[in-house]
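Next come the structures, one after another.
Each reported figure results from applying straightforward, stated rules to the coordinates on display, with no laboratory input. Just so we're clear, the structure is a prediction, and the values are computed from it rather than from any experiment. Cβ atoms are built from the backbone, for glycine too; each structure is taken alone.
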Structure 1
Amino acid sequence: MKICFLASANSIHSYKWVKYFSENGHQVCWVSFKPNTIGKIENVNFYEVRSFFPFNFFQFKKIVHNEKPDILHAHYAGINGFLAALINYHPFVLTAWGSDVLIAGKNLIKKFFVKYALNRADLITCDADHMKRAMIEMGVEESKIKIIYFGVDVKKFSSSDNKKIKNQIISLRSLEPIYDIETLIKSVPLVLKEMPEAKFIIAGKGSEEENLKKLVKDLGVFKNVEFIGLISQNDLPKYLNESSVYVSTSLSDAGLASSTAEAMACELPVIITDFADNKKWVENGKSGFLFPMKDYKALADKIIYLLKNPRECEQMGKEGRKVIEEKNNYYKEMEEMEKIYASFKNN
């Protein structure tokens, strides 16, 4: 099969999708309006289109008609989906990522782009039930929507023999308001009262970095909190396997966060906020812990409990791994997508 992806080349999600189909015997071309910051994939025709509308539209249209793919697949229902719909090439598959469909209703121009793309797609995929509901509310036929998770590379993210750093807690969310790292930092003094050797690793970058560092200093816990910036994809399994507990304080996610799923795949017990989509993935007290948003005292209690009960940590980690292997496995999800592509070609 020949597949043409319109997807941002600065996203690990796009990269993983393209890589799978390239490595599994398909001809792949990849068009991106952003530069490739992840890495080159062998045997992929990569096109970087840096012009603005309408010039990017004409360039993209020319590429697609020259390549003549069996499937055109756009990732993100905003401008990517709109331009893919506009060239009127079929079969046309569209993947919604979250903010594209969830925020569209708040902006008339964005809503027009998104609805145009959704209505003209032959099939739409997303990775969360609430995204599916949002699209149905926008008038999309339910039969056109299929849940396909981005999935975790369970070969890359797995438990290793890395020696754990005792009582290390790790967070991998961006330092932006939506991820509420402030709540994690506020929990630190409470944890240290019970577990004075605990160490908190905060990865990521974002607009709140300086404010968060100031909070750490003001609380007098700077010796136990380390900001390490962005971690490369290759180093992520190492950091996860060295840690004892993973925490996500996010106030919203379009499905289970990739970093949470990767932590679970590494058999790390997770403590995450209790909004609806997280409840679908984590059974409280079995495959992880859930806590109320912004409740730093409840978060501290859960961290202390896990650090004091290493055997329960281990069992919870194994349960989490089982969930990911069965329900959020990158290889299984891509195999399902491959069947969907084949059904279009066969018809």
Structure 2
Amino acid sequence: MNDALQPDAHSIHRSIVTMDTHIDIPWPTGPDPFQDGARRVDLPKMIRGGLSAACFVAYVPQTTRTVATEDAAYGRAIAMLDQINRMEAMPSSIPMRIANRADAVVAAKRDGVLAIVPCVENGFAVGADLERIAEFRRRGAIYMTMTHNGHNALADSCNPRRDLGDRETEHGGLSPLGRAAIGVMNKVGMLVDVAHTSRDTMVQAAEVSRTPIVSTHSCVSAICDHSRNMTDWQLDVVRDVRGVIQITAVSAFLKPNARPSEVTVMDFADHIDHAVRRIGIDHVGISSDFDGGGGFSDWHDASQSPNITTELVRRGYDRGALEKLWGGNFLRVMRVAEGLAG
């Protein structure tokens, strides 16, 4: 990496909103987020890496689907969202605040405090009770990932769970309940996240949602043909509905059959380059999926986030482009969702 680029790149990195849109958290029973520990993301690492905002995700693993397991999943999601919200009251020398609107993320950067943005991963937690979506939003969640690995009552996943009895497709994309769920998400101002969904689910979500869809942690199939990545025609759909794909740091999505040690920021930037060429700078962003599988040789944890900016500057991305990639595009779709709520 060209050392001559680093002062300028680091200056840009520290002065713009830098928002990682997908980070898994270990709570409510995990390590203290205010301590510099073994996790890839905690608040000290965010500060060292100049990361001004992060989507902390209440992740719900997929299990067999019964009323009891769906209720348990909902309870887990609520407990994790509550723990995220309690961070503001924790004694610490690290200034942070919970931000559940786009303007709050920008204001936190202006005020020199970290912005933590609550989110939910896996609509399994909704079960058949769409009122749960409004409860997630009341607790600050700004998006819900429709599926994880395995189909749920709302939609088909791109990775059916044979061990749970999944067929290749169950609903042919969205179920009627899933379509209704998107209507509720639009009403309460939550973004529809299509990472992990099947291609049919993704396209149908784009058609049904009144707000732009997002894929908070995916890469592009043209470079790495993986079930979790988006084809060029899927990228076109994202563009056509004014959505955004957040390129993510999972080595298996970035380079075929690669271990994290075999992947670099250059591989990551290749995916950004392809998406930008295909659908334009306004529809591409950055995420890590840290502590959920993300991380590679020179973006191992949040403290190394400037390495992404340095590589993008080396490739000719200017400040305006970096502002869009590092958060501006995602904040735009957040504002659309907020504006159409109600």
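Structures 1, 2 were compared on distance in nm of label points 7 Å out along Cα→Cβ at positions 99 and 315, and the highest value belongs to 1. With respect to distance in nm of label points 7 Å out along Cα→Cβ at positions 123 and 283, the largest value across structures 1, 2 is given by 1. State the single structure among 1, 2 that was used to calculate percent of Cα pairs over 31 Å apart, giving 37. Going through each structure in turn, the value belongs to 1. With respect to distance in nm of label points 7 Å out along Cα→Cβ at positions 139 and 291, the largest value across structures 1, 2 is given by 1. Set 1, 2, criterion distance in nm of label points 7 Å out along Cα→Cβ at positions 83 and 331: the highest-scoring structure is 1. Computing FRET efficiency 1/(1 + (r/R0)^6) of positions 35 and 203 (r between Cβ atoms, R0 = 35 Å, to 0.05) gives 0.90 for which of 1, 2? The read-out comes from structure 1. Comparison across structures 1, 2 (criterion: relative contact order in percent (Cα under 8 Å, 6 or more apart)) gives the highest value for 2. Comparing FRET efficiency 1/(1 + (r/R0)^6) of positions 91 and 155 (r between Cβ atoms, R0 = 41 Å, to 0.05) across structures 1, 2, the highest value is found for 1.
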